[in-house]
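Each structure below is given as structure tokens.
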Structure I
Amino acid sequence: MASTSETENENAWLEGAISVLAALASGSREVAAVYLRQGQPGKFDQQLAHVQATATAGQVPVQWVDDDFLTANTSGRTHGGVLARVGPRRFVDLADLAAGQPRPFIVMLDGIEDPFNFGQAVRALYAAGAHGLVVRPRNWLSAAAVVARASAGASEWMPTAVAESAEEAATLFRQQGLAVACTSRQQSVSIYKTDLTRPLFVLLGGEKRGVTRSFLRQADLRLEIPYGRQQFLPSLGTAAATAVLAFEVKRQRGQHA
């Protein structure tokens, strides 16, 4: 059953045609109204017409507004004359993320401190075919405009559930037959030498906090992304690490399809 986050109960704004179209098509949240810039230059006419037609088909009100309205309700200049007022993100039940998938690939993003990086990570996961995303109750999905734009709308399409903790999610998914994995540089195995075709729940931590020791101890798999320069000690940013891992899962599963 779909639900909304307890900490995300106010209206938000989505900016740009890609983000707005994703929200309209995915049903990820209520779209209260769409606002389009009046007198838009010719090359954007077709795009605005598409947004207008999609909103109208979904019985969402469309209003033509001036630049002052757009400036007052956007955080940047990349909106392209398209804006939507939306409700809270709808979430699915945690137990439903893996339902119907013979080899689920579920990822929890935890501790990412920047909404743009969070959006980029979700973008990679969705592009690689991950089946679901897990977040904590307090998460960057409340920064809807930035996350949707950074993820190219993927944050609106990705089936997403809320868990109070990584341990809660791991316990449930292990009961559903998923192996529990996380990334680590200690006592870990290369992602290129590990079978990632199995049903999988992966915890990816932020650059600063990383994965807790308690979770490391109870994980079934500790995964490492090998570097081309072994003397380079800093870890990859979360968005980059997410992309590398997700597409290795895709590569392996493509070979075993």
Structure II
Amino acid sequence: MIFNYASYTDIGQVRGNNEDYHIVIPFDEHNEFAAAVADGMGGHLFGEIASKTAIDCFEKKIRDRRFKNCNNIEDYLFNICKTANKEILDFSKKHNVFSGMGTTLDAIYIKDDKLHVIHIGDSRIYTVYNNEIKMITKDHSYVQQLIDKGDITVDESHNHPNRNIITKALGISDVPEPDIYDMTLDCCEYILLCTDGLTNMLDDTDILNIINQETDLEEKVKDLAQKANEKGGTDNITIILIKADNNPEE
């Protein structure tokens, strides 16, 4: 299997700095691939440090040779979150001025046609297959809780005054509570990782239409960011788009 990809990050139209970080790790092995996005929070510098800490930790742990021989991938991925969470908390305790910083983390690790997922916060991961887009993560947010209870509809959530409040993140509690699970790659023509700077501006149909355009991956991610900026660009925008080729020799 061959993984083609493109990534793009943009400061947006409102923010003074970019608190998003991301990474793509294309291993030499054809059946292995990893990527992650993180959206920091806490204001100028605060969020940048938290999101970079999470991404740096993810990269270090995924590249660690011990990972190749681990018996339980889910436990290993959870330990990545625990380590990143501790590093963020320790930094904020050491430097009081940075108290309150945190970050989302959405990451994937692919091996042997299986997609392993880390999700905490309100960044998102989507799959696209057979002209359908599916969000495979569930926002850890206040408005998502209201949706789950039936207090508001999905449409009402888009303009809710508290839509930016997240309920889980790295760096905000002693023990992180990420969602960690796996799925097969059978129904994944594209995999999209993105921060909410994209999804707050574009709905799923907008995103799908751009992905389905007859353009290369680089153009697709740039077009997604441009469209989000045209709609207001109220936050940093970070996008990773991956296309899995199951028949590279054809």
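Out of I, II, choose the structure whose coordinates give distance in nm of label points 7 Å out along Cα→Cβ at positions 110 and 190 equal to 2.8 when calculated. Source structure: I. Given 22 as the derived value for relative contact order in percent (Cα under 8 Å, 6 or more apart), which of the supplied structures I, II does it correspond to? Of the structures listed, the value fits I. Cα extents along the principal axes in Å computed as 56, 43, 35: which structure among I, II? The correct label is II. When mean count of other Cβ atoms within 10 Å over residues 46-53 is calculated for each of structures I, II, structure II gives the greatest result. When distance in nm of label points 7 Å out along Cα→Cβ at positions 94 and 174 is calculated for each of the structures I, II, the largest result comes from II. Computed over structures I, II, mean count of other Cβ atoms within 10 Å over residues 134-141 reaches its largest value in I. Each of I, II could give mean count of other Cβ atoms within 10 Å over residues 102-109, but the derived value 20.6 comes from I.
All of the numbers you see were taken from the coordinates with simple rules; none came from a lab. Source: prediction; values computed, not measured. Cβ atoms are built from the backbone, for glycine too; each structure is taken alone.
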